[in-house]
Structure I
Amino acid sequence: MTGIATGLQTLDEHTSGWQPGEVIAFCGDAGVGKTTLLTSLVKQITVDRGIPTLFFAIECGTKQVVDRLLANYCSISYQWLIRNKVPMEQFEDFNKSLVELKAAPLYIEQTSFSIDDIQDQIIYAVKHYGIKIVFIDYIQLILTNPDAKEIVTPPELMRLLVQGFKRMAKYYKITIVLSSQQDTGTAGLKDVLSGEHKDKCVDIPDEGSILDDVDQAFLLLRPDYYGITTDLMGNDLHKKAFLKSAKMRSCPPLSIRLNYEPEYARFLEEDPLC
């Protein structure tokens, strides 16, 4: 493994981990589980492997990120954590896990929403904390310069943001992971469920605004989110998910099967490679 292991064995086997200088994008509809996917990756990368990480919690804030990590790490109900009601019989294990989680080299930022602030925070974290990977959830919520004289359309703006992050990733030798809210509908889901076109990347609407300058991009698909509960063979698809590659610079297209466990706020790979 030459890069950062993600904990997704299929991805790590094909890429040897995420490399310094790479920008990765995870796309999907609102509410499909992008934040939960990112925190699942943070648990593997930062908590389990101790890799210094900066997480921009632009969408949900620090508490929701920490609650997701605790639910995942402790296998404790995410709803209990939201309500601050941990059962007494699990309190001792919860406190132990909380101490372990606090020791992880994770730095969460929830006040920097402008592109200038985000860039400054990344530079500071690289120099003072030695961070190796940055998560940004999600790119469309980044505030840009309201005083700019030139009018920039949303696709052009997204492209400029990604290009800026690509330059930072290469210069500071870090990996930057973005989530992106895309109105994809069921794009790619039919191919995934039928098993067709495994050797092709899925098309994402308006992909040019995000995908031109990233190194890897994935579409998160959760069939039951779209009301699809069985596949073509009648197999149950409740709490199943797929990561379908939309762009891969370094390896062939991938389709990764996941189990979705909302009670523990996590995604886990279903059939990792041996």
Structure II
Amino acid sequence: MIDIHTHILPNIDDGSSHEDITSYYLDRLNEAGIEGVVFTPHYYRGIFHNTKDKILLKYDKVLEMIKKKGYKFNTYCSAEVYLMGSEVMTDIQDNAFMINGSRYVLVENSLFGFSFDMYENLYKLSRLGFKPILAHPERYQELLTKPDLSEDFMYRDVYFQINTGSILGEYGNNVRDLALKLIDKGHAHFLGSDCHCTNGEYNYLKAVEYIRREFGDKTADILSYEHPLKMINNENIPHFYLKNKAKPVKKNLLQRLFRL
């Protein structure tokens, strides 16, 4: 399992507020059997202005903590970029916010209404050769009211990362229902905890087990390991990876009577 979305670095955003809290959640990652984790503090110009240098200072401290604990999971450092404004493309490139040097970039926008320039910025990212991953699409108001928009995002070359808490109902039934619908349609590409270190729980494994029960081993492995590993290795991931489900053939009355 590889968790591609976390806020565990200490004292840098609205996630972990202390190194002791970070240490606690590193223990939870290890207990869950996580093989890799991407640290993705918020980057939002003027609010969470976390430059590459600032992030790396925190990351180095966490690497020391992991080494002292003797944990073996792989770590990667990036950011969750708030995709808004004319300077955001420059910020992404100057700070090398691509995950593990790949072309994949984790982005977000307002939950209550997309910014006027979000679609334009997604287009610019793709034109520059980047592969945008939209964090927690199931929580955005536009998609909650118009779930079929998910296909439009696929055609725009945007990947979707579903939150583990959404699957487990932590944001309400509507968000949960949309998360499950996106998984069922094959419009979910990654699973992320979006762990903000707030309630003492790390629920990644619990969500993977739920997906395994409801959708099968293959889907659980794709979202929690296969796609994240391809992302880290900068390999291509098809936006439409799920084969169309075969529609049942309707039988006429004579065929039903004689079970033909």
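None of the figures in this text is laboratory data; all of them are computed from the coordinates on show. All values derive from a computational prediction rather than experimental measurement.
Miscellaneous remarks
- Calculated for structures I, II, relative contact order in percent (Cα under 8 Å, 6 or more apart) is largest in I.
- Identity of the structure behind -11500 (criterion: helix-only ellipticity at 222 nm (-39500 (n - 2.57) for each DSSP H run of 4 or more, over all residues; to 500), calculated), options I, II: II
- Identity of the structure behind 27, 26, 18 (criterion: semi-axes √(5λ) of the Cα gyration tensor in Å, calculated), options I, II: I
- Here semi-axes √(5λ) of the Cα gyration tensor in Å, for residues 74-113 alone was derived from just one of the structures I, II, and that gives 20, 13, 7; the source is II.
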